Structure I
Amino acid sequence: MSRLAIIGGTGLSKLVNLENIHKRVIKTPYGEPSSPLTFGQLNGVDVVFLARHGYGHNIPPHRINYRANIWALKEVGVTDVTAVAAVGSINRSMPPASLVLPDQLIDYTWGRRSTYFEDDLEQVTHIDFTCPYSRELRQKIKSAMNRSGIDVLDTAVYGCSQGPRLETAAEVKKLARDGCDLVGMTGMPETALAKELGLNYACCAVVVNWAAGLEEGGISMQDIDGYAANGMVKVERLLKVIVTEIQIEGCE
């Protein structure tokens, strides 16, 4: 039977509709996760919640212990992960406050502990990363978006930058030339680590700003907060439907 975890990014440090809550600290071979895991019920379905940046939103993207986070979810029996992430948009068809399901990504990060397969190996291990996100889980999220009345934007390339600073206008032009539609800071190595542990993983990206250089006057942190709040209202509505999709069908 499938068990769903929700990873909350910027703007989603807790699930307001979660009921029958209890928290549990999980120890891993890779150190401490970003936060204790929160167990509860969403729309009557058991789920696990993890705050990627910590419950106080105090861990920057490049300092997140991604290996501990994903390991902890696997350790408690999670099979499916819906990862919510705030992003900037490079694609004019994906405006702020919209939700996007990327189907591809490009990794621009460096120096992050990005694999479980590096020490004490019997043999070198590779994973097929042709399709970084679970097709089955993405289909269920798309179905939930339709049922929730949310526009389905499901073809996008997520470019993962190092952070924590935002990008320059020239960097965004490069990302656009590379084919990126979105730019965020937490998509990698989280996605690859989930793949290494055999988890069904999909990203639900919340657009919180136009990327650098797309609008005159620069990027306003106040505007980002406003768009994030509007987008998270949609996320909360969507998650209540996603849990039903996962419970009914499960993922292979």
Structure II
Amino acid sequence: MWMLVQIVLSLAVLLQGGAVAPPASPPSNAKVWIGHYDEYERYLLTAPIERYETTKVGVTRPKHAFFAPGGLAQGATVKNLPPRQQRGFFESYKSEIAAYKLDRLLELDMVPPTIEREIDGDRVSVQLWVEGTKTIKEVQQQKLRASNTEAWNREIYRQRVFDNLVANIDSNAGNLLIDRDWHIIKIDHSRCFATSKMPFPMTRIDRPFYAHLQALDEATVTSALGDLLERGGVTSLMQRRDDIVKTFQKLIDKQGEAKVLIP
């Protein structure tokens, strides 16, 4: 985890240089689901799967499912992870869905559409496979630089706060994707919500995200995520939310809103 913190921090510095975008590969904004959430959720739930491939990364060994050509999406990530303690961590396919639903409540648009589906008799998570992206590791190796460092830093600040909110103890350089417009896309949340740890330092946050975070209430969270989290999961999440808000309020009191809150 500390290594990822260092990678993200060093990448933020690296991206202060000139503007060298990733190689052209449409679409430049890979978040094709924005404004079409229901359509993608329905497609992920019903689209026939033609074949699978084993992914090259990820200790939970998710599968890359391929849909028939010509449909709304080319493929999806399928995780068959019944809620349980294994490999020293609590893992659950339901946590993938919970992260997506929480992302929607906060209007972050960082987590791709993710649904629960029965495949071959098993309940699994099915998440849209996002095309045209690079991992942070690839961006760092290729020494790519964002043209708009202010917008990029806003993405980094959002990623840190969200990972703290969901207690993402397994965030790493392979599950933070970046598209050609330098949006961060977050995948792999199967180990989230199982601890109270908040792994990232927090120094700034944008006003819209902060407002949504402050407005988050337990009844809404319970309605959206209650069936997906283990007992006490909602209470723990709301406690982390309170701690995050308190952290930013202290920073605002000490430094002033202009140095903490981004427009």
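Tabulated data for the structure shown
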| quantity | calculated |
| --- | --- |
| Highest-scoring label, criterion being mean count of other Cβ atoms within 10 Å over residues 114-121, among I, II | II |
| Value 48, 44, 33, calculated as Cα extents along the principal axes in Å, assigned to which of I, II | I |
| When distance in nm of label points 7 Å out along Cα→Cβ at positions 202 and 242 is computed for each of I, II, the largest belongs to | II |
| Comparison of I, II - label where relative contact order in percent (Cα under 8 Å, 6 or more apart) is highest | I |
| helix-only ellipticity at 222 nm (-39500 (n - 2.57) for each DSSP H run of 4 or more, over all residues; to 500) derived as -12000 - corresponding label from I, II | II |
| Which entry (I, II) yields the derived value 0.55 for FRET efficiency 1/(1 + (r/R0)^6) of positions 90 and 210 (r between Cβ atoms, R0 = 30 Å, to 0.05) | II |
| Which entry (I, II) yields the derived value 28, 18, 12 for semi-axes √(5λ) of the Cα gyration tensor in Å, for residues 74-145 alone | I |
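Only the coordinates and a few stated rules stand behind these numbers; no lab work does. Source: prediction; values computed, not measured. Cβ atoms are built from the backbone, for glycine too; each structure is taken alone.
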